[in-house]
Structure I
Amino acid sequence: MSLAHGNINRAYIASLHLGHVKCNPSYGIKHVIQNVKDQTGYDVPYQKAWYSLKMTREIVYGTWESSVQKLPAYLGAIQKYNPELLLNGNTKGLQASTGKYVMGYVFWAFKPCIDGFQFCPNVISVDGTHLYTKYKYKLLIAAAMDGNQQVLPLAFAVVDEETYPSWKWFLQQLSRHVIRGRRGMCLISDRHGGLIKAVREGPDFVSPHGVHRYCLRHVCSNFNSTIKNVVLKDFCGKLAQNIK
């Protein structure tokens, strides 16, 4: 093994990989280490490769901070070319240490999707997923299914965490901008505690105006995690298929 040369610093390594990262966002640390080895004949420590790749990504894509700061301009550009885009958001207030506003929640929905929803069954599925960034935001999504069994995205929101307040706010926006007083709605979701509490407090998905049901995939997954029985596990899957 050839130890890394003193002149092979982070900035030099970063410069070697600008083109690779531009073409392939998933370009990883193992690629950095191998590429440096191929080009210089020297090995670089994993930590140096990690920091060098971080530097390269920041040169190409900017920092996480700059990306978040561009979000209002990005959504504004979308709204400019989609004038009927429904956009709403709030902040956590002014941060004393920086003198800047801290993002709370942001919600958006495209008008053509909302218009198309009136021709779909009264069923909305909601879920949340992690955005793997420095700040660990969550993306909340609401979707329906049309007559061709195709997914119709209805609304999106970026929030800090999946909590009761964030789900309550998202469902309020969904009610105001998408459902708009439509009755007989069925909401499908997982069993997240904050979401369940928010649903029970809202008018759209509780009797007599609507219903709330749980996603079968999540039910079966929880069942299989709790009940360590192969026969019952298979039975749960078959039951879900029959219900569908």
Structure II
Amino acid sequence: DSRAWAFEADTGRVRWEIPGVPADTLISGGPAPALTETLVIFPFSSGDLVAALKQNGIRVWQASVAGRRSGLARAAITDITGDPVIDGGVVYAGNQAGRSIALETASGRLVWTVSEGALGPIWPEGGSVFLISDRNSLLRLDASDGSRIWEAELPNFVAAGKPQHRWDAVVAHHGPVLAGGIVWIASSDDRLRGFDPVSGERVHELRLPGGAASAPIVVSGTLYVVSKQGRLHAFR
């Protein structure tokens, strides 16, 4: 309902709430907020990012992931799909309509914007950011100005056997996650792909039975991913 809530952890009592601007259309599930020591940054389906004080919900700043990719019908959906991620005093976020942005966490001042959407949380690492774009490609951008360092194309469709030039399904990609010096993407086409973070070259392609249903996580050197069959797979 385009509202942000804060609850008391021990009692479940509502501490405060923030109303947002309702959107006519939105993505099922919704992105998660990001936290600093003093702020919480909420993403709304309108494309707005609102930073509020954790203690009392007072708004500190508001910004928008504005703009869309021309000629793309689903670009009319302004919902944020690249959950806000904070690193080094900068918050990164994106939508599925062809826009990603970087903002100063303290003030909300725009650092940069690029004409590439983000289908999942942006991964900042070592002066770069990695993301799966709305055009189904893995991108590495310079974290300081958003300039592109490299792009690796990802499959869009699962090809049908016959007749030719037909497609059985659209491929969904989840991630990225950087682990063991490799950028990992888990996909619905039964594949776990690994890319060199320096060159963007694909260096691994592992079988993932059932295909990925969510983004992988890494704990103590092991990568975990849940398949569409409801099974948990672990890779080392």
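Numbers for the structure displayed
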| item | result |
| --- | --- |
| Parent structure of the calculated result 0.20, given that FRET efficiency 1/(1 + (r/R0)^6) of positions 59 and 227 (r between Cβ atoms, R0 = 41 Å, to 0.05) is the read-out and I, II the choices | I |
| Test item: FRET efficiency 1/(1 + (r/R0)^6) of positions 35 and 211 (r between Cβ atoms, R0 = 30 Å, to 0.05) calculated as 0.00, pick one of I, II | I |
| For Cα extents along the principal axes in Å, for residues 99-202 alone computed as 47, 28, 23, the structure of I, II it came from | I |
| Among I, II, structure where Rg and Dmax of the Cα atoms in Å as derived comes to 18.4, 60 | II |
| Structure (I, II) behind the derived value 0 of helix-only ellipticity at 222 nm (-39500 (n - 2.57) for each DSSP H run of 4 or more, over all residues; to 500) | II |
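Read-outs: derived from the displayed coordinates by stated rules, not from any lab. Note that this is a predicted model, so its numbers are computed, not measured. Cβ atoms are built from the backbone, for glycine too; each structure is taken alone.
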